[in-house]
Each structure stands twice: as structure tokens, then as C-alpha cells.
Structure I
Amino acid sequence: MIVTAVKMPRIRTEVQVMFFDTDCGGVVSNIAYLRFIEIARTLLAEELGLALAEMAETQKYPVVVHTEIDYRRGAKLGDRLVVEGWLDRLERVRFWCAFRILRPKDNVLIAECRQSLALIEMPAGTLLRLPESWEKYRDLEAKTQPDRRTA
């Protein structure tokens, strides 16, 4: 008998700060950090079974409902950054993803972000329940996360 351990989906990707990511002083603009997070969120969606081609075929998409981001330090032109992302929390029709942007060369935390998302079906924009296959993450979350209602 083979037992496979279920883990909360996590991704890690690298980005390099380009000219179009910065202002005239060579510092990354706030909106560029959200683009870095969009890249990570797309990769995380694939880990959750929401592949881009399949989304286009089924017309079922994750949409951002809420974003909160804390900018800790500025990144600059040419910096190589690492974006980490993970499934943080599941609700009935919403799920939360968390992200961290780091600069490995000096081990600096650049930004932290949490996003609430929902699944919708287009073209009507119908709100969908989260897939049954994600229940394994809900069970895992209950075992590894503190009770947020009392926090």
C-alpha cells in the first residue's frame, strides 16, 4: 500500500526587474509587484488543477475579490526576485492565497500579499463552489492552521 502525503500547494518562481517595472529613479512601481504576484498566482492555479488551457475551454476562472499588500522594501532595476505563493485558506466559495516577494542576494523581504479569490463561470459570471477535489486541502488546513475565529 502506497500512502501519498497531501501538502498545501506552494509555488516558487523567479523574476528579474525590467525597465518597464520601474519609475524614472529605477525603483519598482507598486503595480509591478502585483504583476509579479499575478505570475505566481497563475502558477499556483495550475498546481490547484486550474490549467490555463482548461480554463479557456471550460470558461471557469479564478477571479480576485480582494487584495491586501504590504510593501516592506523597494526593489530596483536589475534585481532578481523570488516570488513564493501558497494556498492559505478555503471557504465555501472563496479561497485565499498568500505571497511573499524576496530578494535572495541580501535575503530581504520586499513585499507580502494576500488575495481572496472566487471561481466564476463565464459568460454569465456565475459564482461556483470550490471543486470537491480541494476538500483534501480543507482537511489539511484544519489540521495545520490555528482557528482563525479565535485569533
Structure II
Amino acid sequence: MFNPVADKIVLAYDLHDRRVKRNLKNFKFRVSVYGILRKGNSILCQRHPELATYGLPGGGVEIGESIEKALIREFKEETGLVVAKGDLVSVTEDLFTCGGQDAHAVLVTYTVKEVGGKLLPGGNNDDTGEVKFMDLNDLTSKNTQRVFWDIVNFYKS
């Protein structure tokens, strides 16, 4: 059912976007989903407590959970807002490592519409330290997480 994995060294990224060498045979697939909530020329961004850069709200899809349910759950957990899934924006992939675990990530991004909840500007005291709307013109490759830069840049044009 699954293809064998090569015993091969690859470059992956850690939480701080540093390139690290990892053995491909230790990687597992991870599907994650993210949302873009726009207000005018701004999008809702979240910042992990250990990082200075901003990303999009979202995270991992749990086994048995639909992508749509994961998007709604992750958005609420990180931002306090209840959203409805909109249009598919992108599907990308990345190799990353975090906490000793290696993942070949498939990142799915949708537009979302706010339908309820209350924004948590200070985050959730877990994996989100700050949540705020940021003007697209203020987002740069220096203050945006690498995996989201192409999406942000697309919306800037």
C-alpha cells in the first residue's frame, strides 16, 4: 500500500526556518489546513510564541477528521473566531522537523468567512502568542513565515 522510503539525507526546516539535514526514512506525512480571513487590504495573522514571524491560522488535520472540520477547529483554537470554509487557495508541501519529529507536510489553504466568536489578540496561551489583522503591504519576507510567503505575496499583487 505504501512505497518504501529511501534511506537518504534531505534538507528540512525547523520551527525557526533553519535548514537541517534529516534522514528521509524517519519522515511521516502530515496534512495541515490554513485559512485566509481578509478585511479590506488586511489578513488575519497569528504568531507562534517562540517566533517573531507571522503565519496564517491553522494546523494539523487529525486522523479521521475532515479538512473542513480541522480548518474550523484550528481557526477557533488559535484565533477565537468561528469561520466557514471558502475557496481553495493553494496546496503546497514542505519538509519540516519539530520536537524530534520529521514530517513531509501537505499544506492546504482556503479563504474563510467569519461567522462568530471573539478574536483572541493575545493568542491561546499554547501555540499562538498573538493574533492580529495585518495590512498586506506591511507583510514582508522577513516578518512572514517562509511557508506562507508565496500565498501572502499572491494576495499583495
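Every number here is computed from the coordinates shown, using simple stated rules; none is lab data. All of these numbers come straight from a predicted model, not from anything done at the bench. Cβ atoms are built from the backbone, for glycine too; each structure is taken alone.
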Exercise. Taking helix-only ellipticity at 222 nm (-39500 (n - 2.57) for each DSSP H run of 4 or more, over all residues; to 500) from the coordinates of each of I, II, which one would give -7000?
Worked result: I
For this session: Match the computed value 47, 35, 32 of Cα extents along the principal axes in Å to one of the structures I, II, and report its label.
Result: II
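Which structure, out of I, II, was distance in nm of label points 7 Å out along Cα→Cβ at positions 34 and 90 calculated from, if the result is 2.8?
Values: I: 2.8; II: 0.7.
That value comes from structure I.
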